[in-house]
Structure P
Amino acid sequence: MDIKAAVTHSQGKPFKLESVQLADPDFDEIRVRIVAAGVCHTDVVARDLGIAPFPIVLGHEGSGVVDAVGAGVSDLKTGDHVVLSFAHCGNCGHCLTGHPTVCDTFNDLNFGGAMDDGSRRLAQGEQSLATFFGQSSFATYSIAKSRNVVKVDPDVDLALLGPLGCGIQTGAGTVLNRLKPEFGSTIVVYGAGAVGLSAVMAARIVGCQHIIAVDVHDSRLALAKELGATHAFNGKDVDVVAEVKKLTGSGSHYAVETTGVPPVVKQSLNALRPLGTVAIVGITPEMSLDIHNDLMAEGKSMIGVIEGDSIPRVFIPQLIAYYKAGEFPFDKLVKFYDFEQINQAFEDSASGITIKPVLKIA
């Protein structure tokens, strides 16, 4: 079928809305009419750093309505409201033990440009187009494997839900699924973007005593306090490590580092108390650490977390339930843009004007 999609033809080029051909769903696949799609930093990385093949249709935080189902799909039907999440094989040891975020073929399935059988579902004439995260949701319709699709509550605004498939589940899941902070513990969240603010809201849910947000934008720190942060430090104005230790006595039990900025990563380690743990979720370049003084001498842990170590079909409905109860107001992060404003949405995200842009596609 003919659809409209935002095509990226080569590295660093702006998005162009063009006519694209989408194949019918194959075995264990569904076709989704995309209602909205979130803008995520990973889309920026794919566009600008070339971590996936070109030409490509990006987008990996899609939400929509099931339009058609292929053979072998038994748990989804036409008309279901769904959120699309990351691709995983479902068969490797990590998938089968509840850790699909570290699927053995995660990189191939999400960044390789093809479905798990090596075929592609998008084309422009004789030219095939690469798929992103097994969905390519910057389009009016998308094909995805059924296991990568989450059926969601039809009573909630579907346009709002796409970011749950990546950025928001990354922040919240890092706290709730991986760090699992104890009631009354202290956590510092570095970076008050969509991922960091989701971590702040999750920390409030579990009852952390001190929830400290760190950023360089006062407006984002104000929102962090509205969403549950007990303290907020502007990294341009204060010595963050000193302030955290002054507040907590010996440092934080936990930290979530979302910025990927090497000096901030070092802050997140140095502000931990002995035996503290920092989870690194931001894309971080090569950097130097003094392993003895920064890490080993006080028994600290530094871990990497992908997609919040989540099982999307379990975790995303849980987040929606907390949202409906008023305890996870992630809607306060979102600003909607028309599909035609996609390049503006990316610019506003990069400048910090908008925390979580969401494209309304249909």
Structure Q
Amino acid sequence: MPNEAKSIWFDLDNSPHVPLFAPVIKHYRDLGIEVVVTARDHAQTRQLLDLHGFEETYHVIGRHYGKGKLAKIAGTLRRARELSDHVKRKQIAVAVSHGSRSMVLAARWLKIPVLTMYDYEFTETFIFNRFSTRVIVPERIPDEVLDSIGLERSKRVKYPGIKEELYVRSFEPEQDLRKQLFNRFGRTGAEDDIIVVLRPPATTANYHAAASEELFSGLLRFVIRAEGVFTVIVPRTSDQADEIETALADLEQPAKGYLILREAVDGLQLAAAADLLISGGGTMNREAALLGVPVYSIFAGRQGALDSQMESEGLITFIRSAEDISKIVLERRKALDRTGLTDRVQRFVIGQIDEFLNAG
């Protein structure tokens, strides 16, 4: 059994980290082990924590400090100091995150072992590679690539599959999801519509490419003008939601049925209700692909090994130009398919954490 005198610290600095670590956090809390959860006030992170039942069991520290490089650096250091102040009196066995630079720095200052996960090798990885005790990456990223970005072989451990398997495997779709969606947002009498879930690019991320925004603009006009299509737009921030609403209001030709979500929802339930998903990010793409939902990506940054392999396997179709929009098939999808999903990723991550809990 893990040493119960020690705690585990999870830092969730972006909304995709909530569903990723929720099963692991619950696993350890069910064992009676103290789990410290900190979160950044960014995107829908706080709302998703409440949605997953973590109300009043986490601490909000920091926010997004701006798109500029200097603002990002200053914000990272400021939040690192605030995180350090919050946990410095706790007995932490290991600090765990999926790419929280502030946590890595704070834990380093406090001499806490750091377990970092990431699955996109072309983001800014220096802090993770230099200061983490151990780095968990998908086995699909070649060692030669990890060598080239400075991740020491002695630090890296690789897991099979993709990280979203950790929680998608136990997902249970709600009954009559489509009907619930239409009724909830006043789209009555259109249950046969094709549901498109459209996720804009992450414009504040380190890996953002401006070309993704141009593709998103073209796709937005394409789907909201299509007959028999209901588009659910899932902005990342309230500012992004306002920008999209303004863009739709300025169209010469009126938009068809659409909804701009301004509240946090369960992304897996939304993907399960969709006939297809178009996204400028990665997490929702992989979630939908694991459910057997057709996925189109407008990510225009440097393609990582994970996306490259999923594209070659036909799990994701990349839209790289305005001409590629013709690749999108607007039709009702087949039944969900989760065959082959196992608990291998969850067991792997828990096994890594247990090593730190059992040390000493």
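Read-outs: derived from the displayed coordinates by stated rules, not from any lab. Just so we're clear, the structure is a prediction, and the values are computed from it rather than from any experiment. Cβ atoms are built from the backbone, for glycine too; each structure is taken alone.
Hey, Kirkwood radius over Cα pairs in Å, for residues 15-142 alone derived from one of P, Q reads 15.4; which structure?
Q
If you work out distance in nm of label points 7 Å out along Cα→Cβ at positions 175 and 279 for P, Q, which one comes out largest?
Max of distance in nm of label points 7 Å out along Cα→Cβ at positions 175 and 279: Q.
Give the label, chosen from P, Q, of the structure having the highest value of mean count of other Cβ atoms within 10 Å over residues 111-118.
When mean count of other Cβ atoms within 10 Å over residues 111-118 is computed for each of P, Q, structure Q gives the biggest number.
Given that helix-only ellipticity at 222 nm (-39500 (n - 2.57) for each DSSP H run of 4 or more, over all residues; to 500), derived from a single structure, equals -7000, which label among P, Q identifies that structure?
P
Using distance in nm of label points 7 Å out along Cα→Cβ at positions 63 and 183 as the calculated read-out, with 3.1 as its value, let me know the right label among P, Q.
The read-out comes from structure P.
Quick check for you: by FRET efficiency 1/(1 + (r/R0)^6) of positions 159 and 223 (r between Cβ atoms, R0 = 30 Å, to 0.05), which of P, Q is greatest?
Across P, Q, FRET efficiency 1/(1 + (r/R0)^6) of positions 159 and 223 (r between Cβ atoms, R0 = 30 Å, to 0.05) peaks for P.
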